[in-house]
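None of the figures in this text is laboratory data; all of them are computed from the coordinates on show. This one's a predicted model, so the numbers in the text were calculated from it and none came from an experiment. Cβ atoms are built from the backbone, for glycine too; each structure is taken alone.
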Structure I
Amino acid sequence: MARPRNVLFYEIPLPDKLPEGIEWLRKYHRNSQLLIEYLVENGAKSTAYHTAVRCLTLFRDYLLANELIYSAALAEKWCSDNAPLVKGYEITLTRLQDFYEFGEVQLWNAYPYVVQYDLSLNEYWSSMLGDFSRSLPGEWKLTYQKAVRNAAARFLYGIQGSGITNLSQITYITLDQYLEKDHHASHNSTVKYICIIGDFLLVMADAGRCCHGLGWYYYFKKSGHIVLNDDLSEAQAERIEAAREKSMEFPSEEYALLIPDFLAELEALGYSGSPIKTSRFVLYNLLVFLQMNGLGYHEEISAVWVEYAKEHWQLTGWKQSRRTFLLFDNYCRQNAVMPQTIFRGNALKYKSLPTWCLTELEAFINQKQREGWKKSTVDMYRSSVARFCSYAAALGLDSFQEITPETVKKFNCHDLHSTAEGKNAYNGRIRKFLKYLEQKGTIPYGIHHALYAKAAPKEQIVTILNESERDQIRLAGINAVTPLELRDYAMVMVGLYMGLRAIDVAGIRISDINWDTQSIRVLQEKTSYEIEVPMPTVVGNAIYRYIKEGRHPSESPYVFIKNRAPYDRIQSSACLDGLNRILPSLKGRGYHVTRRTFATEQLRKSTNRHVIADLLGHRDTTSLYHYLQHDEDRMRLCPISMQEAGISCRGGLYD
């Protein structure tokens, strides 16, 4: 006798009147029956059939046991809470929801799971799919191209089914609605599909058929990196709105088209993968934010984005993000990336001064610039005078005419510095500003005398490198392997054996080196005095080895360049950093110790003092006197008697 078929739960008749709270059961049974019949009609095998029956039965029992009413959200939660379930449970409940919503299984959830969606597209969407297919790289395997095409067709079929007839009608809401309905067997499968959808939309955006932000939306959506206007603080939202009108001068699509060229510039300059990756992320994420909120690009909006990312995403690369936007702003203005530009995180102090201060300060600074002072000197004047002006403004003064000698004296007591030398440096520049105001008749003549000097000049004991420290430098040269080690050693050797200042070492050009005569021509930054210094063999070897083995290929004319992009001239501070890496115990003594060691060694060798002065680039020999204390041998030849020194000795005791 044949074994009777198991009776399915929906085949058991329900009472005409169901108890209160489980009226939903009738519709659940009906939709479950339609789903099982659908599987049978489409030739589902035994495994798929029984998996669906078991899933529907278990979920029904779960709802009844917990006195719950069926919903798609509960179905999703049940799958999540009981993971890992049988692979077919999730798709079964998804198909069940299709019967609730549409009365039939949607094509992208159909059985069997892989469907040729392109056969169901209308003429318009078929042409869009064709354009996308032709953009796929020819070197891809045909099977992979077919899979990518099918994934894009699946998206287009879903869009077509929602009533969208043109790419220009797709919005961020459309993408959210599609993502809610589009279910996949695994997270990896979901990621694969959204990447293909993003690529499709970017190809369409490049053709001008939709905006670029749509193509990047899914990438950031899945990683939780979408900034919504509601996420911003009230103050941040106000800053965005204040910049809205101004931002419209730079439409978001124009901003989007500049991003690839900007990133290509960074790559051409030799930037490594990490800063380029960060730049790509922040620029395109901001693009999505701009287009979701109907904004154009503006530097204030990018500043708010960095502020939000730093606070809410713990963005470790927020400084690089800020620098990316500052470089991008420069790129927009000058059509070139300017990596040498120093960007300040905070506004300069002098810009916050009241108008009556700022007008006179800028006039004074303009005068210094016309006098031909270097930028660093002019900046020092600006910083110094800004301190005085800030103090005057804090006192409630409304003009410089209100300044009195007493005001200047109180400022001098209020303005604290860590060293007497620093105090003198600032006071000297403020004193010149006061003289400038006196000459204009703005303040009475003589007020500048109220700003006195902190301390008189003093003579310091010269420190040099001892023999043990020089041995460490030689050993560092023998062990140098990396580009940084080779550069450090070469820079220290130039200072130690040629006596050049750090600023001059950093400024050596390849064309300054004459390999035939073994010399280096140097235009001294400090004195503007040009000298040609003999290059010892040991120095030449160190420089040659750095150029051949450690220097990154670069068009920079300078010998010593940065180890990371941009590969341009180093700052003078790199010389001190290199010396400290070789001699960590030397911190606090400065790179100038190599120049002092060079001068002392020349004196010990009995080199003519005029020659030493020429090698150091000095105009006279008086600056060599303080090096004499280290020439012990000849110092012992010049003793003076105790009587000549004014020291008398009686009975073996000093008087």
Structure II
Amino acid sequence: MALHEIRQPADLRELSYPELADLAGEIRDFIVHAVAENAGHLGSNLGVVELTLALHRVFDSPTDAVLWDTGHQAYVHKIVTGRQAGFESLRQAGGLSGYPNREESHHDVIENSHASTVLSYAYGLAVGRDLGANPYRHIVGVIGDGGITGGMAYEALNNIGHSNQRVIVVLNDNGRSYAPTISNLTASPTPREQAPTDHPSLPERITEKLSHSLTNIRLNPVYVRRQRKLEQFLRELPYVGPQAEKSVEAFKAAVREFLQPPSFFEALGVRYVGPVDGHDIEALEHTFRNAIELSAEGPIVVHVLTQKGRGYSPAEDDDEKHLHDAPVFDPMVGPPPAVVTGYTQAFAEGIIKEAELDARVVAITAAMPGPTGLLPFQARFPDRFFDVGIAEQHAVTGAAGMAMGGLRPVVAIYSTFMNRAWDQVVYDVALHRLPVVFCLDRAGITGPDGASHHGVYDMALMAKVPGMRVLAPSSAEDLQVMLHDAITLADEGPVVIRWPRGAAHHVSEHEVGAGLLARRARAGSGSVCILAIGKMVIEAQKAADALAGEGIDATVWDVRSCAPLDPAMIADAARHSLVITVEDGIRDGGIGMSMADQIGALAPAVPVKVLGIPARFVPQGAAERIHAQMGLDADGIAASARVLIG
């Protein structure tokens, strides 16, 4: 059966295993060409082809809820649930989302693109099922790409095990998140295990054989039922019953500890089986069917080993990220080597300079050393680089501890992911007035990844934190100045620097600011004043040029310091006939409204137009187009000025 004949999961159940192997190859080719044309997540999806096919052959979606964490590994799931044609518009405005999307299909139970959440969803759905509130039969949570390193995953596991919820957890262990997974719960080989050997020792062969044999035994429902009967028999023995039962449990625990290190799960009350070859469909199906029967007694984790980027040599050969994500590329040769550009490149260069000047500077990231520009820092200062896994909350409080210990931690995280550590920023860092510098990449509208990845809340949130300084550069050169200044500013408490995705504007040394001061980018006659933040400065200058052609001489300020605001800038704006503020962040409660309040206190009669992102979820699309739709480009800013003047 050809790929185009697969329109629903039931179609998969008619295929033989050789036919499934051919189908897996077709799916990989399909994904490579779709991502090559539109960009997207490649390596993670190439690694879950057989796993997805096995899941949809054993479980009956949507009668069974199959949940994906992280959502970027769900391309194969979309393909086999009738959305092949949609891949022509993958991640485009109005097209197929790069993540599960409830509006696209009833097979997508959750819209999940942030990691480590699926087990909490699974717990809640299982509670609802058991109380008769939903019709789901089996609840299956697939967690992979490092999602198990996040704190929520452990919280949910603990709750699932304690409450004995009937949840099936599929741990997709490819040893990676974006970068190599930071965890001891994966089956990734240690450096010693990676050493080539043609002749494993006799103890190694015996251990491996015993491990696989015990996995097969423990997957057998007959064994489980007999084990329960034995436990009950021992428990009821006169006088020595409790001791006998404890002795058997101790023996079993010792065997598990020797042969199966992930017995961690069973300590939480969650049965563990595996690891299973994630590219052997027959073995996966056997395991899943037994897991269904075993789950009648409570939760179970099925540990599956997959290879990220499998079947496409450019992905398999990419040591950094196995082509986790890729731009548009030629599928015959693969994408060019990933390199940081724009503001991220400026940060990468700047933090190395600061670390060379100040031995206290250390760098922290949450599983994204490459995308945040920290790989060169890691190579230069390996002992001062810390990747904590997908654990933003831990990253922030860990940075607080480092700051207390005399260091100058720089925490590099995407803006949207920083939302997850809000409590830690406020009470673990700011309350203690600690010298932590937060560097937020991908701030503002980010484009094709959609609502969950737009970094629109950081300025409004961070500016409300007592003592926090919030900086937004309008050029690569200004970012490096801000980073240098922030190391000193941190003496008085935390600092945030936020910058957008994409190309950076470059200026001369005379066009950068300093410290917490704004910079007047253009002096006008006093009729219109535009206060612009970050990448909006360029659009404001273009708008001013357009207005100048109509006889309107506008002043443009590069705000730079969003909190605190420069009093000189506010005073100058208050002398104009009207003011427009422009920011690539949430409008309600944002920096523009703070500027409007301060201008109003000085000149109540001066009208202030606040432009920003509306309080709604913004769908995927090109950032420039989204800005234009919201009046945040040069034409929109100029149009707002004309309306106010008129």
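Of note:
- Structure responsible for 1.07, with Cα Rg over 2.2 N^0.38 Å, for residues 60-171 alone calculated and labels I, II on offer: II
- Value -18000, calculated as helix-only ellipticity at 222 nm (-39500 (n - 2.57) for each DSSP H run of 4 or more, over all residues; to 500), assigned to which of I, II: I
- Label whose coordinates, when distance in nm of label points 7 Å out along Cα→Cβ at positions 276 and 324 is calculated, return 1.4 (choices I, II): I
- Sorting I, II by mean count of other Cβ atoms within 10 Å over residues 132-139 from high to low puts II first, with the largest value.
- Structure from which 7 was derived, relative contact order in percent (Cα under 8 Å, 6 or more apart), options I, II: I
- Comparing volume of the Cα convex hull per residue in Å³ across structures I, II, the highest figure is found for I.
- If log10 I(q)/I(0) by the Debye sum over Cα atoms at q = 0.20 Å⁻¹, for residues 108-147 alone is computed and equals -0.61, the structure in I, II: II
- Given 18.8 for mean count of other Cβ atoms within 10 Å over residues 420-427, calculated: source structure among I, II: II
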